[in-house]
Structure 1
Amino acid sequence: MDIDTVIGTPGTATHEVTNQPSPLVDYDVAADAALVAGLREWGATWSEPELHALGRLAGSAQVGEMARVVNEHPPVLRTHDRYGHRVDEVEFHPYWHQLMSTAVAYGLHAAPWSAAGPGVHTARAAKFFVWAQGETGHLCPISMTYAVVPALRHNASLAARYEPLLESAVYDFGLREPDTKQGLIAGMSMTEKQGGSDVRANTTTARQNPDGTWSIVGHKWFTSAPMSDVFLVLAQAPGGLSCFFVPRVLPGGARNSIRLMRLKDKLGNRSNASAEVEYDDTRGWLVGEEGHGVRTIMEMVNNTRLDAMIASAAGMRWGAVQAVHHASHRRAFGALLSDQPLMRNVLADLVVESEAATLVSLRLAAATDGAASGDEAEGAFRRMGLPVAKYWLCKRAPVHAAEALECLGGNGYVEESQMPRLYREAPVNSIWEGSGNVAALDALRAMVTRSESLEAFIDEVRRGAGADARLDLAIESLVKELARSGADAAAGVDLAFGARRLVESMVLVLQGSLLVRLGNPAVADAFCASRLERDWGGAFGTLRRGVDAAAIMGLARPATVAPSIA
């Protein structure tokens, strides 16, 4: 026997690849029944053609590759040039700029604030939801650019000067005087080492100059998107904590004194830059009244909270679609995974959670439309619904991501599947713009101090009454629970200890009400039979017998298309 016989002929195939799903690419992310139902319910049907065009881009192999690359090649801080001059620049992969350009061109930034017609914020939320399934990290500066406009309007002259540039459909990257650019991106600089969410503990100071500007001195522990053109910054003025508009380049072209000390090495959100920043005689302009900085910047925070919800819902949808796709093409123990009863339960449950998250996100976007047009009832509902839904969706997203990843088994645990990126990304929205406790306590504050918000919330959930007996019982139980809590608060009882439990009850009833009105009947039935029952298992895959799992799973099987991005 010669040696070739013993070791085999070089190049001989050891095996044939079988039983591996093909990549889920070139499909329309916007082919989503719950998403389309929300658009039609809340006056944004006109946006469907553009939404599907963006959906085809988000589901393309090209954008999938861009997402992989910008997360594997994160931004790099360049503090100095070759000669030792400070430059304080953040360098991004070119794909980042392509993703940003698409987001701005499709109006995911501040465009809705000047748009005419119904449902502009709802349409924008739907596009944000779709594009987030392509790549999420770059949407941080997009979100802040969207959110900055209502806060900036507390200074009419600044708003008149810069709002058109913040709403421009042109992404114009580079360190130049804002007035000379075709479009602007905004960031936020709030938290400090010693305070975190407790911004009233901030030590950064501001003093007024003879020319009316303010000089800011201090540090910020987290500054979102430090490469942005302009920022809202909190600092302690003589009259108290105040909000300031701070450009990176001053009028006339001189660079403002904004020093980027380092970029954060984060668990996820790796394509996006977050920095520690020092201000040393940094010039800014007061926005809102001196001493009312928290109230002013909350105009921005509330809108970024909406986007944190939407991004969480988008992650759930992407994870559910990936899990269903894998299970529909992978065989184990003699059958497709999707035909195995327990796996079918898990997959259907993931889709149920996703559908509920999608509808409640669009409902809060629609409330933003209402509030922006002066509808006091919608504004009151938004005040209560936003922290309630933000708390729950952002809490559920990491659990949902872990379960979706597990559906792919070992294939899902490796980076090539992109499921680890989803898993790492999921927790950021629960922390961003107020952790779970902050959101829950904010909901309590609204309940105790804004009775009209609680009434509007109850009116909203009662719109689903009469469609499902389980929901009816849950609504009445919730109303009684809220009445008891109100009485306890009036008697001086501190409700904080039980805030999470109360908020959970509120959001589940809200989601149930939306699903019975607008959702797929099989999803609504499964939701009411699980989430609204007191013996709900909590883990995914604990739906009761009798739900139409096949119909529910079918909602996560979009058709494929053939798109491309410029």
Structure 2
Amino acid sequence: MFAGPIFSREALTTPRRLRHFLIRAGYVAGLFVLMYTAGQATFGWQQVRSHGDVAHFGSLIFQIFSLLQMTLALFFGMLFTAGNVAQEKDRQTLILLLMTDLSSREMVLGKLFASLLLPFVLLATSMPVFCVTQVLGGVATDQILWSVGLCGAATLAAGAWGALVSFWRDKTFQTLAVCVLGLVLFLGAVEASVALVGVNSAAGLIAGAINPYRALLAVMSPFEVHGGLTYSQVAGRSVIALLGLGAVLISVSIIRLRVWNPNQASFAPPKMEKEDAEGVRRVKHRTIWSNPIIWREMCTRAYGRRMVLIKLVYYAIAMFVAWSLWSTPESGELMMSLISAAGVAFVGLGLLSLLLVNAQAVTSITTERDTKTLELLLVTDVSAKEFVFGKLGGVLFNTKELIVIPLLLICWQLGIGGVGAENAVYVVLSFLALVCFAAMLGLHAGFSFDNSRASIANSLGTMFFLFIGIVIFMILLVEARSSFFLQFQSFLIFILVGSIGLYVSLTHKNPSVALTLAAGGLPFLTFYAITEFLLHGTLGVCCSVLMAYGFTTVAMLIPAISEFDTALGRSTLDKG
């Protein structure tokens, strides 16, 4: 009861839902599928008799599981908390909670722990799977405990950050964008501080303790000494630091809750009409375009008054990346023997841009739904094409800087000879295809789910799992080093599971043959693009990306503009 009735209600009602048990079972099944895929990629169909090889495989699986779980814990711990509070604000129910006798502590802790209930349950569920890696060998019990403990502490800190931002900001997109950019900027600032003061110095060890990935890498390397400390000491300090950071963020949210909420702008007096020289009051009206949807997206403050702050944070991250590339001499060392430092920088900025584009798209629909303005649009004469293309145009316009900056990085590398003209064209075309896919996926998720939290989690979760799957593909393919046919056999189960998950996501409300083909073909074509990239292909990679993500984008777009009535629940068959 320390967290109050909000958490108590969530703890009592969550186990009654079938989805709760399906997610738990699906998470464990996904880990075992990943273990099977890694085993097939590492050993193939040959019989393994060496205990050393089995122990090496157990250590590899433990490392993959730990990094994957840490990334999922940070992302979804932050996303679930931010989305939970943002939905309360959009539906104007947070004001009702403020009018009750709930204390600020009960509201903040209740919302936080109610949102983190599922991530903590999944962490506990993963313990038996981690114990299987210990049976294989190469992993100690305390390594597993420290790994799960670090994930739990990181989940609490990420959730506390999401709660602080969501109670502070009013618009859902601003909340999600500040959460994601703040997390990236925080990790970058920590690593920059460690690099400046020295990794093994006292200040460097203190600063590095706040980065959960640094502590997790120490746990995965038990035989190394880190600044005179064992991996258990490094992990223990990191857990304490993350819990302390989470406590500070929670305290700030509790103290400032009733200062931030309700928004003081809602109580501002209306602006008075100006008087002309004759004393007649006149109102200056703005001219609305023929498509009112895109006019609203581009010419009004539909997503808050401080959107420029989000872009300034992104500019800061981009400038830091550019400064790092400029100041660091080119050593010729490639990540995984494949990607240069400039390539890693482009991938990082590109993935961040795609997540923000997707968040902008899905919140453009969920905000309309939660504020009941979508119902008003349904009774107007706005056509399906005007609505969908207006929303897409608004998304691309509001995130234009996030799209242009990664492209400028490619142009810079083209100018200094870091990339060839042909490869630069392929990269630009592929990136633009992914941008369109991210934007349309957000709109599609907003149409498909009536609940805003489900829409946001499904949209951003789909993007996130696509990125994670691609990274896992690349790691295991580099580890396998076998022929394409054997690689395809090894990854077949993993690809099929990805296709099923994408099918469930895309066809949740309005299934179609095109979406079914897209869900089945996208993972296969993505796998082909990765293998072609590992074989130093260029045109094949570009064509695969354009075909996979371009077709999926069109498969989501056509039903949205042709079956708009079915998607949003209105009837316009009698309209001329």
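The table that follows gives values for the structure above.
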read-out: Entry that produces 2.9 once distance in nm of label points 7 Å out along Cα→Cβ at positions 87 and 431 is calculated, selected from 1, 2; value: 1
read-out: For 20.4 (mean count of other Cβ atoms within 10 Å over residues 231-238, calculated) the corresponding structure among 1, 2; value: 2
read-out: Among 1, 2, which structure scores highest (criterion: Rg/Rh (Cα atoms, Kirkwood Rh)); value: 1
read-out: Per FRET efficiency 1/(1 + (r/R0)^6) of positions 135 and 375 (r between Cβ atoms, R0 = 35 Å, to 0.05), the highest-valued of structures 1, 2; value: 1
read-out: Highest-scoring label, criterion being FRET efficiency 1/(1 + (r/R0)^6) of positions 423 and 463 (r between Cβ atoms, R0 = 35 Å, to 0.05), among 1, 2; value: 2
read-out: Given -26000 for helix-only ellipticity at 222 nm (-39500 (n - 2.57) for each DSSP H run of 4 or more, over all residues; to 500), calculated: source structure among 1, 2; value: 2
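Readers should treat all values here as calculations from the given coordinates under stated rules, not as data from a laboratory. Quick caveat, the model's predicted, so the values are computed rather than measured. Cβ atoms are built from the backbone, for glycine too; each structure is taken alone.
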